[in-house]
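Have a look at these structures, which come just after this line.
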Structure P
Amino acid sequence: MKHAYIFPGQGSQFRGMGKSLYENNVAAHELFEQANDILGFRISDVLFDGSDEDLKQTNVTQPAVFLHSVIAYTTIEKARPDMVAGHSLGEFSALVANKTLQFEDALKLVSVRAKAMQKACEQNPSTMAAVLSLDDEKVVAICAEIQEDTGEVVVAANFNCPGQLVISGSKRGIEIACEKMKAAGAKRALVLPVGGAFHSPLMKPAKEELSAAIEATVFSNPICPVYQNVVAKAITSPDEIKMNLINQLTGAVRWTQSVEAMVADGATHFTEVGPGKVLQGLVTKIFKGAVVDGVS
């Protein structure tokens with residue numbers, strides 16, 4: 001019986017998140033102020049007083065979710081993770097929790113990642129779509145067929161839980177894919193309100209930029225394994241962690257497979273740390289016997 005700590009990604013943000021921690025917890029207040037200095041703008045002001053539109057900007061959203069997750073984690077007394085994992089961006093929070101990365105270094109990497117992804121989105125207008133109630137294998141096959149027939153980019157990007165998969169690619173590729181998914185029996189195939197094709201080959205320019213920043217950062221030996229998105233298995237080697245973190249930008253988030261691997265390795269209790277409860281819901285759909293809770 002092992003305890004896994006899991007960390008959410010972009011999309012779980014909300015206005016006012018972390019405000020009570022900022023006002024009532026001295027350590028949290030200091031971390032927020034440190035983040036303001038590192039980022040070069042007062043992200044705390046955007047979180048507490050900004051608009052929903054402000055929070056949707058990738059260069060704000062990613063550091064905001066990371067910051068909230070890490071600060072929430074510091075409030076857990078005697079946290080002793082047996083394993084950690086994060087969904088996409090959440091992998092950086094997980095790497096702070098298992099002491100692979102220092103808070104300051106991780107925040108700098110998240111900022112580089114967010115800006116690089118934003119730039120890649122502007123270079124290649126693209127999008128993502130959620131596909132519900134269709135087998136993963138069928139979704140992957142349809143994506144491959146569209147790429148071969150049309151030359152458009154469209155790939156399976158997020159394996160969230162059985163029956164819930166997100167695809168990513170060019171706007172035309174996603175448009176064609178949504179029609180084909182519905183024709184193949186998908187209950188729904190909806191284009192998502194996102195800035196670009198995350199976790200697809202269209203993020204290659206961002207991958208190159210992030211790679212340079214990661215290679216220049218110190219990665220320490222972790223206190224417990226991290227189950228990384230692109231390989232869906234326990235990793236403890238700093239060099240492997242680096243490589244997988246770089247490949248994550250253009251590779252799929254294999255969340256279903258990651259949770260299954262954690263369960264196979266003994267995880268029974270999953271604590272989601274950060275804004276929202278999305279991962280708690282996904283875990284219970286993947287492993288019905290899981291004990292889940294959250295800290296935010």
Structure Q
Amino acid sequence: MNLRQLEYFVSVAENLNFTKAAQKCFISQTAMTLQIQSLEEKVGVALLIRDKHHVELTPAGRVYLTEAKEILAKSEEAIKLARTAAKGFMGSLTIGFIRGYEQSLFSETLRGFHQTFPNISIQLVRDNLSALYGLLEDEKCDVAFNLSPYFQTFPRLSYRFLKAYPLMAVLYPGHPLATKRWLHYRELAKEEFIIMQPKGRPNDETEEVMLCYHRGGFVPRIVCCEREVQTILLMVSAGMGVAVLPEYAVRYFHDTKNLKIVPLLQEDHTPETLDFSISWLAENRNPAIEELLKWAELRGITE
């Protein structure tokens with residue numbers, strides 16, 4: 001099959017008339033019929049029911065229509081991106097990302113974008129959740145790959161959802177809860193927490209406090225605030241407390257002997273999650289932002 005055949009099929013499916021569809025595509029009705037027959041042979045199922053007076057989609061045809069439209073739309077967007085790259089679109093982009101996200105497939109995202117737009121210079125900023133949103137509002141950062149705000153509001157920012165990441169409890173091997181296959185937030189009520197926040201920020205403003213309160217019904221005892229995931233993991237492995245981190249931050253530590261990583265579940269046994277998104281300042285007119293957003297949407301960037 002080819003894109004032209006998909007275009008012919010979409011035209012027939014939308015008009016439910018071979019003659020009208022052929023006219024709109026500037027080919028003969030006979031050629032249209034042959035192209036649709038060829039497409040059905042390649043797909044291996046009938047996509048249309050037709051006789052001399054009637055045309056309708058089969059159940060398979062309705063499913064195929066949705067996918068064909070999506071393929072054509074992505075193809076058109078790919079052409080636009082390729083032409084933009086060929087024209088040598090130039091610019092600069094400061095991309096922020098939350099600490100720990102370097103453990104994900106973020107490097108592949110950056111590589112793909114850089115290969116498509118080699119003339120856009122990229123600067124990277126790595127920081128905590130709230131700091132990144134502050135950098136966006138101060139226009140010191142163009143876009144941020146960050147956890148969506150759980151309780152704070154940033155009305156000047158726009159967001160594009162990427163993925164819901166599962167939350168994990170991180171424990172030392174000898175911890176009484178370390179042998180469990182999963183945990184509820186409420187089971188951590190008596191624990192001492194090591195959290196990833198800038199030092200000096202009031203504890204009652206931290207995301208971890210709000211998460212524990214709303215999802216587990218308790219206010220956590222915070223014994224230490226750290227900025228780096230690796231430092232938090234070291235302190236947990238030393239038995240100095242427990243931590244709750246998104247899956248992307250600990251995905252390469254599941255087989256570590258001095259740590260136990262246990263999924264957190266809601267009461268209905270579905271995963272506890274936090275939303276992850278790309279965010280930007282709506283009034284930021286840097287054209288490179290739009291290129292990144294279109295590129296990410298075309299590729300369905302999720303991890």
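When mean projected area of the Cα convex hull in nm², for residues 51-154 alone is calculated for each of the structures P, Q, which structure yields the highest value? Going through P, Q one by one, mean projected area of the Cα convex hull in nm², for residues 51-154 alone is largest in Q.
Quick one: volume of the Cα convex hull per residue in Å³ came out at 186 when computed from one of P, Q, so which one is it? Source structure: Q. Structures P, Q were shown, and distance in nm of label points 7 Å out along Cα→Cβ at positions 171 and 235 at 2.0 was computed from Q. Of the structures labelled P, Q, one was used to calculate relative contact order in percent (Cα under 8 Å, 6 or more apart), giving 24. Name it. Value 24 for relative contact order in percent (Cα under 8 Å, 6 or more apart) corresponds to P out of P, Q.
Could you tell me which structure in P, Q was used to calculate distance in nm of label points 7 Å out along Cα→Cβ at positions 11 and 275 as 4.1? Going through each structure in turn, the value belongs to Q.
Comparison across structures P, Q (criterion: distance in nm of label points 7 Å out along Cα→Cβ at positions 35 and 227) gives the highest value for Q. Cα Rg over 2.2 N^0.38 Å, for residues 107-210 alone computed as 1.39: which structure among P, Q? That value comes from structure Q. Out of P, Q, which one gives -15000 for helix-only ellipticity at 222 nm (-39500 (n - 2.57) for each DSSP H run of 4 or more, over all residues; to 500) as computed from the coordinates? Computing helix-only ellipticity at 222 nm (-39500 (n - 2.57) for each DSSP H run of 4 or more, over all residues; to 500) on every structure in P, Q gives -15000 only for P.
Where a number appears in this text, it was derived from the coordinates with a stated rule and is not lab data. Fair warning: this is a prediction, and the values are worked out from it, not measured in the lab. Cβ atoms are built from the backbone, for glycine too; each structure is taken alone.
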